[in-house]
Structure 1
Amino acid sequence: MSGETIIHSVLLFDGESIHPNATVTFDRDTGKVTSVRTEPTGDVAHPPSATVIDGRGHTLLPGLIESHIHVHQMHMPPGVTAPDPIQSPLKCGITTVCDMHCDPAVVKNLRARIADDIAEARKTGGTVNLSDLKSSLYAATIAGGWPKSIVLSHNPSEELKAFVDTWPSLTVENAKDFVQQHKAEGANYIKLMQENHCALILPTNSIPVATLELQTAVVNAAHQHGLRAAGHAFSVDMTEIVLKSGADGLTHTFFDQAPPQSTIDHYKEHNAFVIPTLGLIASVTKEHQDYRDTFADIAAAKGLLDEFSVKTLRETVGAASPEARFEYAIDSVRKLKAQGIDVLAGTDSAVGLQGLGLGPGLWLELQLYVDKCGFSATDALRSATSVQARRLDFVDRGLVAEGKRADLLLVKGNVTEDSSCLWKGDGVVGVWKEGIKAS
């Protein structure tokens, strides 16, 4: 039996441009796109052994990339079984998830499962169930620093305290060794942590805070090893430290104050990207409950999340300082976009983290970009495909092009004009990872 699939007469969004009548051919045996034709082909005789799909009335696009999740289970209540962190995203068309701080042993186990999932599907002619996983492994944490406080607020058990104490303790002196070891263990990029609680209800500077000297040492080491570096920060002052360190981007936007022009200028000066995580910020500030309820309803109706995760998606973190505002985050994204700063779609989702859901949370994020930040539907799709791949150096994906991974998503309707086609009605009707259909 041929491993070739042909989707013809389809509206193609290739990650950058729109083609109204395209034919895309890909192969599950090689996992690659083998042909992209963007001119009408008329009646063409397809190989009888190929799987042929009439794409009329549908949009074909690259598999979505979710640039900020966590695959750990540290937000789970004691005694509750955690759902699979890399299964529900694939059902939503997310073929790659990017973990931003996790125990390397957990990542290694998940990657082994992903490899087995692909191998079994190729061997049996079956389907795949799991998204691909990129990871920073452990972030460049410092002794007693972020995210110790937020993790222990969920579960201050002695066992978890002991585990958190095993995290890396970065110094200027050991930064090079940390990066070298992480690259050897399979890190795809390096994550910085720059947090002083300024935007949060916790007392400002009540935890140790990384210095600019340290962050610069980590970023320089990352770049010397060919790795991108991106940093957590919730406030303007912490954001500017990450930018001044030379990091490639921020894994959140700030929400402690209205965006100062100086911060926008720093983004431009360093050509940094931003992963806004607006859904998370709305959960932290307890705003826009309507979005959480809408996507929880969708997740429940389509069977995308288990009952516990649907309930969690409706809840809020509620940990903002009195001065923090969701509108500040929105203003920052509007201004950064207007200045040509690259926006990468990501959520900070993790199992058990309130206000978010692995999979549907990215749909919520994209809708916030369209509704609140002046994005077109196509802008939002670029933020979850080609822009991600370019800025995170994922050279094999994010585009529908010959030789790229056949990570693909087929959606009913024209999602380049209406992002809600992803979830309304039939929504996602087909997902392929490395050319293999997802179940």
Structure 2
Amino acid sequence: MTVNARQLVESVATGFTEFPVPTPESTSDGPIGWPGYREARRRAIERTGERESVVCGAGKVGDVEATLIAFEFGFMGGSLGRATGDRIEAAFVHARELGTPMVTLIATGGSRMYEGMAALSQLQRIAHQIALTRAAAIPQLAVLRDPTTGGGWATLGAAADVILALPGAQAGFAGSRVRPPGDADAYTAESHLATGQVDQIVAPDELPERLARWLALLTGADGVAAEPPTALGARKPPATGWASVLAARAPGRPRADAYLDAYFDWCEDISGDRRGGVDPGVRCGFGHRQGTTIAYAAQCGTPTQPAGFRTAARLIRLADRLGIPVLTLVDTPGAANDAAAERAGAGPAIAEVFTAVAEATVPVTTLVIGEGGSGGALAFAAPGRTWITPDAYFSVTSPEAATAILKLPPDEVPAVADRLRLRPQDVAELGLAKLQLADPG
């Protein structure tokens, strides 16, 4: 069954009140005098009961007051014209005046051809409103419905802080009638999730609850620094450097998923770097803990790919803008250093995380929970607020790499590990981290 804009809004928000229409309805054939445009609008009004392609208003999503924009695809394909731009602009102004998060429920084919460049220029107006709202530290959340193409995707959709999508939704800059023949799967929500352009795919019946959870997270921080998680593994650090390396590499050692599950009441992940990449070895998102929100960026024990660094940087910058403290978990043998990683921009990606942590105005807390391999691990660490567990190590490079650099035989690796002073207690003595022990209970 097709759900129209009002039905969708009423399914996700309670007490929805539509905003007054900011401009009177046009009775002409539009700004470029397209023959029959006035009649096409009249038929769209009769068919949908709406006067424009968007419904804008305020309502409560879960426990959070929000400003909502819902596209009515039945009204001229949800296209963006001048009157659409007026309504969207007014909704963003309202959101900033009241400090309420923005939720856009998008279903559009793009700019309204019948209004020519006057329609296309609405994208600049919308982009300006998005920028003003971002500067005001107001969260913006988009839901991609079928279809979300053209300027609607390239502004309200792709520029949102968090992007959800309905299963099977067509999404992409080019609509189905104008793109070249070929790989149609590239224009789906599932493809965009796989390439780091969408955060989650949400079934329609789960959308109200998921939106409520997201808005609670994005508006629920108290700004207090995150406490480091309690160590979940070994109770005391090993005696030697090589033993520390082996403990950190042990298959049964607690990993990021175990730490996040123990630390948070519940959480929601983001996915991807918005540039075409996803690293399954880095988990980022926002979690609820004891009544407040904390953002997290966690390495999961694999070499971190450029997309992983960029996703972490994206998470830290978003959290900083919204005033949400950050927790990072370090666990990587190092940055991926193969040819593919280098071509994907490993150096600039690592630099992004170093910079995001350095520029953050919110407190960043770090716990090293396993391998702390060189700069790829250090990029995730907060200077002055880093802790390390007994079954972890932190090193300028791996003992194997150090042995190779020194042109020593492989059997010297354990001795080199000792010389590197990479044990957790060594790192603590150097003043670079504090030792975090397991709960004695």
Structure 3
Amino acid sequence: MAVHHRSRHPRQGARSISVLLCALLVVLAPMSSPAQETAAAPSLRDLPRIPWEGGADYWKQFPAADAAGWSNPAFFPIVAWYNGISSNAEAQYDKSVGINTYIGMDAATPYSLFADNGLYWIGPPLNGTFTAASRNWVGGFLDDEVDGRYSPAEGRAHLRQLSQAARTGGRFAYTNYTQSVLSKDMAPSDAEAYVNDFTDVTSVDMYWYTVPFCGSVPYRENYLIPIPQKQCRSASSYGTALQMLRQRDAADGRLQPLWQFVEDLNGGPGDQPFTADITPRQLQGAVMSSLINEARGIVYFNQSLSGPCQGGSIIRMSQVEHDFCGAQQVAAMGQVNALIKDLAAVLNSQSLAYSFGPGLRTMLKSYGNSVYIFAMADAGSSPGHRSFQLPSGVSGRTAEVIGEHRTIAVDGSGAFSDGFDDEAAFHIYRVQI
């Protein structure tokens, strides 16, 4: 079977040199420069846009996803990795904590559970109830972590066999890789082929808060963008992983949506020593760091294979077990997912390249009659007070802090300030234009 290159599914974006240059903006634009404190703020209308793959319109090229509503700007993929549903009550519980899509499911699961509850399936047909007319079956899942289980040549051959079949019925093709494709240990040509040649959306799983890697002695760091050991267990690492994956994705001059895995309890391998469970605050910080770095979907690793709180479906256990040890993490997941759902149309709009001030990692969106600023402390910087300088052309003098029931005054020069208590803290501001 021939390799199915993404050129058969045209995407928005510039040609190779333009996209690569713009991709550099993705990495550098959010970084803060002390010089900006004294320089005149550029005008909002003159800011360059971060390269993207087209937002919600991207899904229009896949008839199955388009018909299912994925091209609606109000939709943002929030995926559970392995979480069985056997009743409408279970499906509705999952929706209550923000899940709208699944990868991995018992083969006996009837398609009606997806259709009746407005949920989506990515994968092969589970059984005979899945047909060509199954509207909520939107994508095909190729395989998991092929780069970690095969040689590069064998892995590409394996994915080549799966790629065409995954797209039957107008569905998109998705796969997930290990962090190997982000490292210098893999030849760039092999990593770029993995990321670019077989899929319409891709992701990498690396659970920075809970895997033993960050505590290794000696610590071996060999990534495209350095992650020092003192910063390894931080929300910023999830965002940096997105930056590295985008570098690989941009190599062919075309962009696809990048999704991010976040553990909803523990991501450590079951055959290695237990490190920690992710805390509720860390979980939310990891998700927000991913979004700030242009993640187009969130996938929750829904298993816990080591430590005192283990299970094959953390979300389901939170529903059925009294005093479940992971209940707080699932509640935190539900909270940040609700925020994503409320802001989906904003998140699906194209970001603007702009630096608000030193010590910040930010994403700027202009949507409707407001600008939205998603902000965290920059990687490696200390928590504490931060000053923001709005671009000129933003006339609002009040910044609403979304989800926090407070506002901050913006002075006549377009400046305001706020605090970040720790590395996982984030704020989202809305200011009228």
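Bear in mind that the values in this text are calculations on the coordinates, not laboratory data. Here the structure is a predicted model, which means the values were calculated and not measured. Cβ atoms are built from the backbone, for glycine too; each structure is taken alone.
Identify the structure, out of 1, 2, 3, from whose coordinates semi-axes √(5λ) of the Cα gyration tensor in Å was calculated to give 35, 23, 22. Going through each structure in turn, the value belongs to 1.
Structures 1, 2, 3 were compared on mean projected area of the Cα convex hull in nm², for residues 191-294 alone, and the highest value belongs to 2. Structures 1, 2, 3 were shown, and distance in nm of label points 7 Å out along Cα→Cβ at positions 87 and 415 at 2.2 was computed from 1.
Here Rg and Dmax of the Cα atoms in Å, for residues 287-342 alone was calculated and came to 15.1, 41; which of the structures 1, 2, 3 was it taken from? Attributed to the structure labelled 1.
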